[in-house]
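Engineer: Please find the structures below.
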Structure P
């Protein structure tokens, strides 16, 4: 009898303590309308690293986003300085640059995929200049690789690998540069596939 009374008292005490804690938590959460209450694992929401636009006391200028040190290059970055973005650079690239990749099924398949993602919205999947953006936006001037004329002179079908690579790198007319989206090696794969489209394949 004495043990059961003690157990009942203990249960009442635990129940009363639980109610008191719940009431206090509810009351404290409700008293400030702007409060979001308690948050579990706040460090999961707040990043440890600085955001690029955030002030940063670790640098003299107080900015997080810093310019890279002089004369450094990102990993995997290949400069394309020998053929500048000029008519002369374009012509020189057309004469001197040769695709270093072997023409095989793997490179062609990857070139086709890259072309479909980056180029076909304007140039069309067949290279006919009738991509879906051309049809939606109703803008003209995207030449067909098989029959079109190049805005720089000559026919699209006669463009060399170097000229195509130069154009992908720098862009021309309404076409912007794709140097930041497509790596140098992948550009050559796109060139390879474009040359297949020039043949009507």
Structure Q
């Protein structure tokens, strides 16, 4: 199995898999272990450390939007807070988004109904901070095709990234190249202040 093949299986099989319970389902295993394993292999040439996790949902429910994430443990070890890289699988089209994203659940807890507006405003400021990556990671917005607090939060939390259709997932070299670029953007954001707002010129 390769990274592209693992991602493609999730894209193609997830809609039908959701008709069955996730417990013991082979696709749930691919999301939790198979695809993260391929992603860890793709990250080997890039100096770490990285924590990689995949989630098909919790308990007896599939997630509306499954994900495979890469965390820098010095920033966060959870998709709920901080910022991280994540592959998100839209519900409405055969594609996958690679996203540099902000933690959604923490924003919802802190800002309540205003969380999406806060995340979009923050994302715009962070994109400006990473303007040198805009050409290589051109997607300023993503759509996930699912209504709900978390899917809509994921959309709002996006900073920049790439989208792949099924054909693009066959280009393993491109996937690895884009992953390396996304990791570079992740590290650049860390070096440039992370989620902290920029200091004013007259600030200490």
Structure R
């Protein structure tokens, strides 16, 4: 089982990266919380969760052990698969998710596309005690990384929001209402849009 990958980023997109480890490219699905922190090139080390099915082996990557632990906890809940767990971590950072689960914040949890009230209640019920036993978050786990702005940042942000489960019209409306500089990068736009959508 693959638990850690260290290599160069050969390709980077909103939902996955390809990490070149000694000439072998590993496709790794990542949540937005990890994507925001990845450099455009150079060495990267990802904590890996390996998911094995009959027809596929999928890798899910995280920058910190805390994110990986939250992902594994989410998978322990009946009805939550890897895709939904990644979607949850893309919408709610691991530290905030831990707080929401610990406090039984159903409203915050059910604001994530793909999670209804019943699923949110089940997540809170099953994980409330488990998150309390997790190791505390390090204060420097999410050091900021600058992502270069591009001309297609708004288009990329729209695509990311739609992939996360938001309706196209809803995502467009939020993006149009955001007050961001024309040269704003994808990370800044996505964070702003998700703040509005999660209210």
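Bear in mind these aren't lab numbers, they're just calculated from the coordinates by the rules spelled out. No experiment lies behind these values; they were computed from the predicted model shown.
Engineer: P(r) over Cα pairs in 5 Å bins from 0, in percent, for residues 14-53 alone computed as 6, 20, 34, 27, 10, 3, 1: which structure among P, Q, R?
Structural biologist: The structure behind it is R.
Engineer: Which of P, Q, R yields 7, 22, 19, 11, 11, 8, 8, 7, 5, 2, 0 for P(r) over Cα pairs in 10 Å bins from 0, in percent, as computed?
Structural biologist: Details: P: 7, 22, 19, 11, 11, 8, 8, 7, 5, 2, 0; Q: 9, 37, 38, 14, 2, 0; R: 8, 35, 37, 18, 2.
Source structure: P.
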